[in-house]
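Read through the structures below before going on.
A short reminder: the numbers here are calculations on the coordinates, not readings from a lab. All figures in this text were calculated on a predicted structure; none of them were measured in a lab. Cβ atoms are built from the backbone, for glycine too; each structure is taken alone.
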Structure I
Amino acid sequence: MNEKKLGVLGGMGPMATSVFFDKLIKHTDAEKDQDHIDTIILNHATLPDRTESILEHKKLPFLNAVKKDLELFETAGVENIAIPCNTSHYFYNDIQSMTSIHVINMVEVTVKYIAQKYGTNSKIGVLATNGTIESGVYEKACQLYNLKSHQPKADIQNRVMGTIYNIKADSHYEAPELETIINGLITEEGCHAIILGCTELSCVPLSNDLKKYCIDPLELLVHESIVLSGKQPLNPFHTGSFFYHEA
């Protein structure tokens, strides 16, 4: 098996990076240390806020900071890069153009998975930062796969942003507000599934009744990272109400 070193461009936020690495370890089929993936994690917490960079049209400070990280990955001999941050995928093409290392596209992996499991014309709710919503990264990806993306109304989106920043500030944040939002999208807006399109949302334990409707891009990124690193994911690898198997 061709084993490849993985780079993780993290710090957006640090807790989400920690959750990603924890899942990477738990979902890799390994019996000893040497069975795990060689991983270089850059917890670049001081990167400019992604939502502000998008809404204020200030790409260069973010990209200039990331460029140094990519150079470190190249020096370290990394062959794939995972970025456990949905909003940063607005800059995906720019980031990929700055390095010869393959950067895993978490948004594309997620939407492809949803299309395979739910079928075309399914209505998919997107819970994400204002930056991710404004950038349209999930909306555009859904269009490519003939899915109907649904963004929350303005008042609900304000609650989503408040929830995300509360999670960043409090690692022990609990789920009631988030669960109320998810339940509304399912029962009132008629969504077939919900994308947890911010990695902070991946840090919140949800009830089983609601979790079965949720698609976690962070879990799918973990799965893709394991496969591309030449390792075997533990099966079943669960996300939402389906088991994700490599196509």
Structure II
Amino acid sequence: MKTKQVEKKDRTYLLCGNLQPLALFIASRDSQRKRLLYFDEENQTNRALRYARNQKSVFMDEQDENVILEPIIFQDGVLNVPKSNPVLQEFLSYHPGNKINGGSQFYEYDAEKQASESVEKLFNEVDALIAARELDLNTMLAIGRVYLNGDVDKMSSSELKRDILVFAKNYPEDFLDAINDPDLSVSNIASRAINEGYVTFRAGKDLYYNLKENKKKILTVPFGVEASDALMTWLHSEEGVKLYEYLQNEFGEI
């Protein structure tokens, strides 16, 4: 089995959940009480792990009998491992408590990656706010009806603009997805159709036409699905196209 190629650099590990106990020991060797195994996909076997600074390998079956065991201690939730101790770094990369291995005990803090993610998040926020500022009233109303709580049709334009900007600032990725959603117009029409009484939702499960010449049942809403989402899907169908075109005309969205 080939060992992991761990880049030589100083590394910092943090406890998950922002825990900061004065001192926390983590398991440093496999035992009957605390299993510490790594699954070797190449050989399809579980291999026991053990940290011993005087050994070249972190696998017990590759270590000699003269092991020198050392505790692994997170102090105030932090463990700094210098590049001069590559064995511990490799051991931690295999450790089942490591977040990258599906664990929930600790993870490696990568300052560069953290900064890159922060920059991307800030860029998304800036892009979302700029896009929100330039939205026309109809698009703001559409986003408000589909994504925001409250009766947006009763809001003043300033109130609506404020809520749209807050949405863009707090959830930039969701907002950018919303304005680029090809189904936004259909979702908006479906929401308006129900809110304005062109379609009624009865008994918490069925949608009906509510037109002067048509009171027939449209569909039964599947369990766990929003009524407006079910109607939107139906408006996409061949059966629903006539109502969709009618509602477009009624709402002036042709």
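Summary table
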read-out: For 32, 26, 14 (Cα extents along the principal axes in Å, for residues 142-197 alone, calculated) the corresponding structure among I, II; value: II
read-out: Answer label among I, II for the case where relative contact order in percent (Cα under 8 Å, 6 or more apart), calculated from the coordinates, equals 25; value: I
read-out: Ranking I, II by distance in nm of label points 7 Å out along Cα→Cβ at positions 102 and 126, the structure that comes out highest; value: II
read-out: Of the structures I, II, the one that 90, 39, 32 was derived from, the read-out being Cα extents along the principal axes in Å; value: II
read-out: With mean count of other Cβ atoms within 10 Å over residues 182-189 derived as 15.5, matching label from I, II; value: I
